[in-house]
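What follows draws every value from the coordinates through simple rules; no lab data is involved. Since the model is a prediction, treat every value here as computed from it, not as a measurement. Cβ atoms are built from the backbone, for glycine too; each structure is taken alone.
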Structure 1
């Protein structure tokens with residue numbers, strides 16, 4: 001019995017939630033059939049759409065970055081969700097932490113446009129009873145020095161953990177930035193292992209193309225495959241980011 005775990009990380013673009021994009025993202029998820037999904041820019045609108053489509057197969061985890069419960073359509077009510085297949089994994093626990101001075105409560109560093117978070121979900125693989133943490137995050141987009149501070153917070157959490165870790169998301173920074181250096185001091189860049197370092201943020205050709213989305217893994221995990229997905233729906237990608245797909249195995 002294969003113990004491979006299929007991973008997908010995807011910034012689904014919070015704005016302009018139209019029929020073409022909704023169908024494209026749903027179709028892409030169904031086609032690649034990931035076991036664990038790391039999503040960014042999951043607004044209230046997106047959350048309702050995806051829960052309706054996938055809640056029978058996947059469990060959704062992650063609180064929004066304002067730590068609010070009431071429905072609100074504001075763009076800053078975004079989640080970094082971790083979704084996992086109910087038939088494949090057992091749920092251990094999940095927490096949402098802030099990339100700010102106070103990791104356990106809503107906070108942000110000076111210069112950060114939004115409060116930023118990372119969602120940590122601990123799972124047990126029902127095929128072999130091995131446990132791992134799946135982490136979805138989204139760093140701020142404006143200032144490299146803020147992303148460096150956010151990377152310090154996240155790396156501080158990672159260093160305290162024991163066991164297998166997968167970290168994925170939109171880090172809004174290229175490999176030349178200090179934030180990337182901080183994260184890769186404790187985790188391995190799966191895309192780099194497979195020499196797949198092409199751009200992930202295409203912005204529909206409106207802005208400079210950048211590699212800012214990543215899948216990282218700890219040493220307790222073997223990476224077996226990696227792919228940058230450029231699939232289109234009705235002639236365009238479903239989001240302004242390309243998703244990343246990986247196959248891993250817990251050692």
Structure 2
């Protein structure tokens with residue numbers, strides 16, 4: 001985990017220094033998230049940089065409360081109690097526009113670190129923009145998680161490998177934007193003890209859906225999202241995910 005933070009930290013420092021020779025825009029993004037099943041809360045603050053030459057990067061930190069479950073004496077209080085660190089995420093990408101076609105190809109890399117895991121997420125995105133506001137995108141991503149933690153029985157969790165496909169359809173008109181995102185994920189390996197790794201309904205795959213809307217007002221961009229996601233890997237229950245946030249670009 002330490003090596004990944006150092007490597008990507010140096011990379012982001014180089015990108016930041018590179019902005020001295022390239023025009024850039026920067027965005028500060030704050031977002032709150034509520035998940036319906038156990039009233040879990042997540043807060044994230046993100047710093048985003050976008051250069052005119054297609055290079056972009058972000059660094060974000062997130063916090064959470066409500067990890068307790070029914071039966072735990074701290075369940076009710078914990079849902080809105082003290083927040084604890086959730087994860088730190090960093091990313092860098094390059095968007096290449098194919099002149100005269102409306103297509104943009106964007107390879108990228110995301111790293112995410114928690115107290116016991118580090119994730120490496122190389123990805124490739126293809127987007128097509130029409131000249132009347134409609135756009136389409138698809139992204140393939142490979143997730144590799146180095147895991148130093150144990151499960152609730154004290155057994156080592158081991159490294160995890162996942163494949164993921166995202167697809168979007170969106171529309172922008174003036175200051176208003178809306179998009180729908182569908183995500184499907186697959187577990188590519190078993191648990192460290194050889195048992196099947198499950199993601200939803202005791203199966204090795206899972207899916208999520210998300211609808212997002214925003215309305216730009218000068219340098220400010222408030223947005224709202226509603227999503228559908230699983231509750232756990234061993235249940236077929238689904239839950240709603242609500243997100244509200246605001247961005248400031250300068």
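Here mean count of other Cβ atoms within 10 Å over residues 112-119 has been calculated and equals 16.9, so which of 1, 2 was it run on? Before the final figure, lay out each step's value.
Values: 1: 21.8; 2: 16.9.
So the calculation was done on 2.
Tell me which of 1, 2 gives 17 when you compute percent of Cα pairs over 35 Å apart. Provide the component values of the computation, followed by the final result.
Values: 1: 6; 2: 17.
Of the options listed, only 2 reproduces it.
Comparing FRET efficiency 1/(1 + (r/R0)^6) of positions 48 and 232 (r between Cβ atoms, R0 = 35 Å, to 0.05) across 1, 2, which is largest? Working shown, then result.
Working: 1: 0.90; 2: 0.65.
Once FRET efficiency 1/(1 + (r/R0)^6) of positions 48 and 232 (r between Cβ atoms, R0 = 35 Å, to 0.05) is tallied for 1, 2, the winner is 1.
Looking just at distance in nm of label points 7 Å out along Cα→Cβ at positions 144 and 160, which of the labels 1, 2 belongs to the structure with the highest value? Before the final figure, lay out each step's value.
Working: 1: 2.9; 2: 1.7.
Evaluating distance in nm of label points 7 Å out along Cα→Cβ at positions 144 and 160 on every structure, the highest lands on 1.
Can you tell which of 1, 2 yields 23, 13, 7 when semi-axes √(5λ) of the Cα gyration tensor in Å, for residues 176-223 alone is derived from it? Don't skip to the answer; put the middle values down first.
Numbers: 1: 23, 13, 7; 2: 38, 11, 7.
Label of the source structure: 1.
Quick check on the output: -6000 is helix-only ellipticity at 222 nm (-39500 (n - 2.57) for each DSSP H run of 4 or more, over all residues; to 500), derived from one of 1, 2. Which one produced it? Could you put the intermediate results ahead of the total?
Details: 1: -6000; 2: -2500.
It must be structure 1, since only it matches.
Once relative contact order in percent (Cα under 8 Å, 6 or more apart) is calculated for all of 1, 2, which comes out largest? Don't jump to the answer; show the numbers that get you there.
On the way: 1: 21; 2: 14.
Ranking 1, 2 on relative contact order in percent (Cα under 8 Å, 6 or more apart), first place is 1.
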